[in-house]
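**Student:** So, here come the structures, one by one.
Computed from the coordinates by the stated procedures, all read-outs in this text should not be read as laboratory data. Small disclaimer: the values here were computed from a predicted structure and weren't measured. Cβ atoms are built from the backbone, for glycine too; each structure is taken alone.
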Structure 1
Amino acid sequence: MSAPAPVPTTPPVTAEALLRDARARRATFPDEHFHGFTATVTFHEGNQTFSGQLVLKNVRDLALDLPGVSLESQSWLKDVLAMNIAHRLERTGGMPVPTNYPVSIAEAEENPLGVKIVFEGDPLGSSYRIRDGVITEVNRQMHGSRFTITTLEVVTGDDGRLMPKHYVVTYFDPETGRLTGVAQYTELYEKVGAMYLPSYIRVIETKPGEASLGSSLVRVVELTDLALLAAETP
């Protein structure tokens, strides 16, 4: 009597495989093909509305002509636009995010947000949660703050790759763990050429101690007339 055929086994899922798959699913800007874009900007802040023009060549070269906007709001707007692009560059774009640190699974059991992986040796203390190929949570410490980014919803492009639509950033004091602020993001995109550019960003910010009904600061950025820039000739 012949021996029963061995039952095939599924190899264990590794942190490296989870991270590699999640990164491959993200819609990104190929570095060699992305040279920035121009747009008409409509900026809503509280009950005020401003209009102007944007020329974004890269995350460090961003010209914004928005008459009437305060320097503080203009700086905030530039940061929001730069971070939106930086998070979708194929490389880091110079942003201090972990790329080369070893990763390991910290919590193998399932969580509603997925498996937790940590970046070993990362000075930013980064960890992710990944579920169904989506990075659903990012924990990190930088710029004097500890924060958690929780992705609530993603949208799928024509090529099947994913972009965040709704997410929440929760900020904590790194020393005390005290909650210092919450920002809720909604982002929409427009396909220009082969790339999806941001067309709408809404941010609702609330800080403890300043919170009361209707007191959250709401800012909306609408980008129209989007056009990709060509590579500059040497």
Structure 2
Amino acid sequence: MVSDKTSVLIVEDEPAIAELVSFTVRGAGWEPILAANSAEGWQVLRDHSPQVVLLDWMLPDQSGLRLLSRLRSDPQMRQLPVIMLTAKSMEEDKIAGLDQGADDYITKPFSPRELVSRIRALMRRKSPEHGESPLAVGQLALDPRNCSVSFAGRMLEMGQAEYRLLKFLMAHPERAFSRGQLLDKVWGNHVAIEERTVDVHVLRLRKALKAAEGLIRTVRGVGYMLSERSGQ
């Protein structure tokens, strides 16, 4: 059994709202990370690589739109799912947020259930590797709800790093990733891991998969992929 909690960055300066959102996020099984302004939010983005960002429109140091624009201009954060939290309900304000790169918006006051539903829908759409739905490739199955992996009905044991790598590859089958891409997507750019370490984790993952080890393919000159297709 391994831990694979999705982290959610909450950039919100109103303590009561931040506490409510944090409680809601934790109740849904995710790990909340709080930031009270744009500067703190940017630092968290650089240090912790969260999987989802809940971004308040009005912040004390600069607007959430400014932080969103900065985030979207960074190649490593460009695809990060972002939901704007805003008291602004005017259509032009919502359009402005979406035009700046927000994936969704939710207007205050909002219900905790709606917020969780929006986050889950966004993760299913943009980051299936962080979703909660079971994954299956052939007879290989992975269930994020209890962090279990099985092949042909038999449970498999593996370490956290190998589990996270497998989950990412199963969420994107038949697609080759370089070692650098796997480092960024699986471990985050804040983790001091060399690219050759990916080879070690792949070797360990293949060993843990036992009879299913052939699903992890080496793509010469590129990196690795998970594939049911025959051949290398």
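**Student:** Of the structures 1, 2, report the one carrying the highest value of relative contact order in percent (Cα under 8 Å, 6 or more apart).
**Tutor:** 1
**Student:** Among 1, 2, considering only distance in nm of label points 7 Å out along Cα→Cβ at positions 139 and 163, which has the greatest calculated value?
**Tutor:** 1
**Student:** Continuing with this model, one more query. Can you rank 1, 2 by distance in nm of label points 7 Å out along Cα→Cβ at positions 51 and 83 and just name the one with the largest value?
**Tutor:** 1
**Student:** Given that Cα extents along the principal axes in Å, derived from a single structure, equals 55, 34, 29, which label among 1, 2 identifies that structure?
**Tutor:** 2
**Student:** For helix-only ellipticity at 222 nm (-39500 (n - 2.57) for each DSSP H run of 4 or more, over all residues; to 500), the calculated result is -3500, so let me know which of 1, 2 that is.
**Tutor:** Corresponding structure: 1.
**Student:** 1, 2: which one has distance in nm of label points 7 Å out along Cα→Cβ at positions 27 and 203, as calculated, at 2.1?
**Tutor:** Value 2.1 for distance in nm of label points 7 Å out along Cα→Cβ at positions 27 and 203 corresponds to 1 out of 1, 2.
**Student:** Continuing with the same structure: Thinking of 1, 2, which structure, once P(r) over Cα pairs in 5 Å bins from 0, in percent, for residues 75-186 alone is computed, gives back 2, 10, 17, 25, 25, 15, 5, 1, 0?
**Tutor:** 1
**Student:** Match the computed value 1.5 of distance in nm of label points 7 Å out along Cα→Cβ at positions 195 and 219 to one of the structures 1, 2, and report its label.
**Tutor:** 2
**Student:** Further question: Please compute mean count of other Cβ atoms within 10 Å over residues 19-26 for structures 1, 2 and give me the label with the greatest value.
**Tutor:** That would be structure 2.
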